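The following blocks contain the structures, represented as structure tokens.
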Structure I
Amino acid sequence: MSKNKFYVTTPIYYVNDAPHIGHAYTTILADVLARFHRELGDDVFFLTGLDEHGQKVEQAAQKRGMAPQAHCDDLAPRFRDLWTRLEISHDDFIRTTESRHVKVVQAILQSVYDKGDIYQKEYEGLYSVAEERFITEKEAESGQFREVKTIKEKNYFFKMSKYQERLIKYIEDHPQLIRPEHRKNEMLGFLRQPLGDLCISRPKSRLSWGIEIPFDRDYVTYVWFDALINYITAPGYGTDEQKFKHWWPASVQLIGKDILTTHCIYWTTMLFALDLPLPETIFAHGWWLIGDSKMSKSLGNVIKPLDLIEQHGVDAVRYYLMAEMVLGADCNFTPENFIKRYNSDLANDFGNLLNRVSGLIGKYFESVVPPCVEPTPADLEIVRQGEALGVKVQALLQEYKVDAAINEIMNLIRAVNKYMEVQAPWKLAKTDLPSAGRVLYVATEALRLSAVLLRAVMPQKAERVLEILGAQGTGLAWGGLKAGTKLETHPPLFPRIEVEKQ
């Protein structure tokens, strides 16, 4: 039986930016989706990487007195090292300076040029140095673009406007292409205005750090036309057709809302020009804010993931980022919110349930999982919730409602904690030891199921729970916890954070 395939991408991150919580969020989100699909038995390809060309890279290298490639080689490990620390399970890490990518970009440029979709003209317009692209008068008036100046020069243009009506119809016919819904409407609104052609070159006299245009050596490729192609380079476009046909189109391309236009209009029209299918979904998530402001180096309000990891551990950071943000909306980060969610969900609910069941099984059953005798209606209610949980979580993740999926898992944990309070197995053990064992089995089995589902979010801690329960390798069917299994002793997995110590 053939497996379902799941191909997920993150944006490729600009090598000059230090990795911050926004980069970490998108990459952890992709990782959670990839891990969950692997749990389902799907064939998964997870791509991330770095965007290493363009004016800002060239200028930064000059300031350091380095060649641009040496500059990129020096900075790239910051991302690789952080992804290792964040337990990112990517299948490929692409850098746009790699020869495999350069060859594909040049082959695509030549192909699109030969097709007649690239032409040269002299152009005068507003150019944002910070964004490294020409912008419209309307965009300039929005105040969202920095370092805007007028440039007049001869360049090559991609006939993006040729595909405007086709793209409008495609978006209308494929409502899953751009998500969430309000982003789709935003792009349709953008496309109601005349769509200009895309400038895809920079003269070497102004910028030399880029992929050379194959049909004119006096120019390099515009950084976005180069960068977007990474999504098809990695799965084998032009080099391994069998592999490429297996993986493309992507199942979901995760992006921040600030790069919506480049992905939903530039990228889609480029794919039309190449006669390639569009991705199934482009999902734009919101920004992490500090107060009412987006994180930025100039404001000095960037949250560094490594600082959080050092303080609270990688799994706590992963859990917070996934549970706190509603995918598609902005979210405020505060240390207080982090501590509140950590203490409530991880210390009080999840960690406390593990401590209770393992402590009571240790005290009354010599740390051996007791058998489950004839279940009562209260037991069967927990069993029902546990059996339904996997299907619920899967349905929510298919809709990219990651925070809601996590909440469903935590609802089971909370229900079991209440069940423990009502059933009071520590009291039952004094008069009816088998019934106490029954309650503890049901509670511990629900904990096991929750850990299996949380493994995509918290790979280390959830796996540690399964090790303690002697249940590694178990799945989502009720009954995976075997009576007679010896539990491991353990320190608290999520000790409370005492606020006064922060």
Structure II
Amino acid sequence: MNSTRETSRGRGASDHGKTWLGLRPATLVMLMAIAVLLVPLSMLSQPADSSSPGGTLARLRTQYGLSQANLGEIDPTSETMRLASLGLKNIAVTLLWDRANHYKKVEDWTNLSATLEQMTKLQPNFYSIWDFQAHNLSYNISVEFDDYHDRYAWVMKGIEFLRQGIALNLREPRLLGRMGWFIGQKIGRADEKKQYRRLFKADDDFHERDRPGRTLPERDNWLVAREKYLAAQQLADSGAPLNTTPLIFHSEPMMTAINHARGLAEDGVFGDTGRDSWRLAGDEMRRYSVREIPTTWDVPIRLGLREAEMARADRLSKELEELLPGRFKALEEQKRESLAADQRAALAVPAMDRSEEQQQVVAAAEAALRVTWPMVAREAPADDKARAQELARQFVEANETAEIIGRYRDIVNFDFWRATCEAEVTDEMLKAREATWRAERDFENARLQAAKKAYEEAFEAWRRVLDSSEVLRKDSLTADDIKELVDRYRKVLEQLDEPFPKPFILQDVLE
């Protein structure tokens, strides 16, 4: 009897805490919470279709252009693979990157290509994958073949691979830029550039896919590269994010036009055609010079306005001098008189003869002697102070802007290329280029007397070009080019057993 009661009590105790369908209260509450949360989650994640804009997430993707349809074409295979990864896409891509690096080290190009192809399916909007794979095809795999026809085929596979990436990333200017780089630099700079440029011009399949109706002259690789850069530039101007250096990015249309003109000269194309190619380069240079370029100072600049800013600073300085005559020089004299004796003594020692201690003293003295227009404006009479301070502010602004522009111009060698574009359309430069080309051909074919005469014609033309362009005369790139010509001229003279002329017409450039 007791055992029966104990059993009943025990069964009652074990049933205590169970409710509907035998579930514990905590479990039931959790299931109810999940069911409640599914309602807003379903509303948030409801996909869009033709009759409905979808849930909140779908509307946000549409608003900010984040869906695949906004980014580029939809690849069913890619979408299926990403869905099948069950949220582990990033882990899978990380493993594939590791495998790709391994295949690259062991030069297993077949497996590397297959691995990177899988990565593009999992992450079709990852720029680095497209760039990495295209470089691999055009640069790494192509050199493994002996026949230049095969190498060219692999170069074009890399370029076509970029085309696939562009289709899936319609808002990515860098991919268009990379396609322009490969078409320009890989085809136009390789050791086999003569053969590559010829094959590219005759590549009907590529040109029909790329832009039907492209004429034979327009098929020059540098001109096609310029088309790609211009398309990338237009995309960036439309608001697409530009995740690269704007200064370099926007210089590419100009540089490809310059390379096109130089390529024609290397091919022996001169006259009106050669002049027109340099006019195109000059047009691109002028377009680049007025383009607004963002800077790290958060002040946008235009490279062509440096001279205007320097002239503005000079004009403001003269206005300040008229408003406050003699005060700038007076403040300089005042600061000089306040120097300590050791500073005066150190300044009197020639720069090359100063000890390390004297150099430190001079540095401090020069800092103490520094006078600026804002300093002078602060000491202006009350009636002129407001005007003087405003002019001083504008002077500093113009001076600093000119300095910033100068720094950015140095990065892209702006002054040299502008002077080059201006000089190359002149008759004298055309003569220099054509005479140089004839001299090189004659030298290669052992026509020594003809080569000597052509070199000397080129040097005379170069003399007139350099006399009219201080920038070209002082630039090291010009000196290097001329030195190469002179070295070959010396070889011609050695073989003719003739002395090098003294004085030499371009001696100042060589020195």
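A few notes on this one:
- The greatest value of Cα Rg over 2.2 N^0.38 Å among structures I, II is that of II.
- Highest-scoring label, criterion being mean count of other Cβ atoms within 10 Å over residues 190-197, among I, II: II
- Computing distance in nm of label points 7 Å out along Cα→Cβ at positions 142 and 334 across structures I, II gives 2.9 for structure I.
- Structure responsible for -14500, with helix-only ellipticity at 222 nm (-39500 (n - 2.57) for each DSSP H run of 4 or more, over all residues; to 500) calculated and labels I, II on offer: I
- Test item: FRET efficiency 1/(1 + (r/R0)^6) of positions 374 and 494 (r between Cβ atoms, R0 = 30 Å, to 0.05) calculated as 0.00, pick one of I, II: II
- A value of 8 for relative contact order in percent (Cα under 8 Å, 6 or more apart), calculated from one of I, II, originates in structure II.
Every number in this text was worked out from the coordinates using simple rules, so none of it is lab data. Bear in mind the structure is a predicted one, so any value in this text is a computation, not a measurement. Cβ atoms are built from the backbone, for glycine too; each structure is taken alone.
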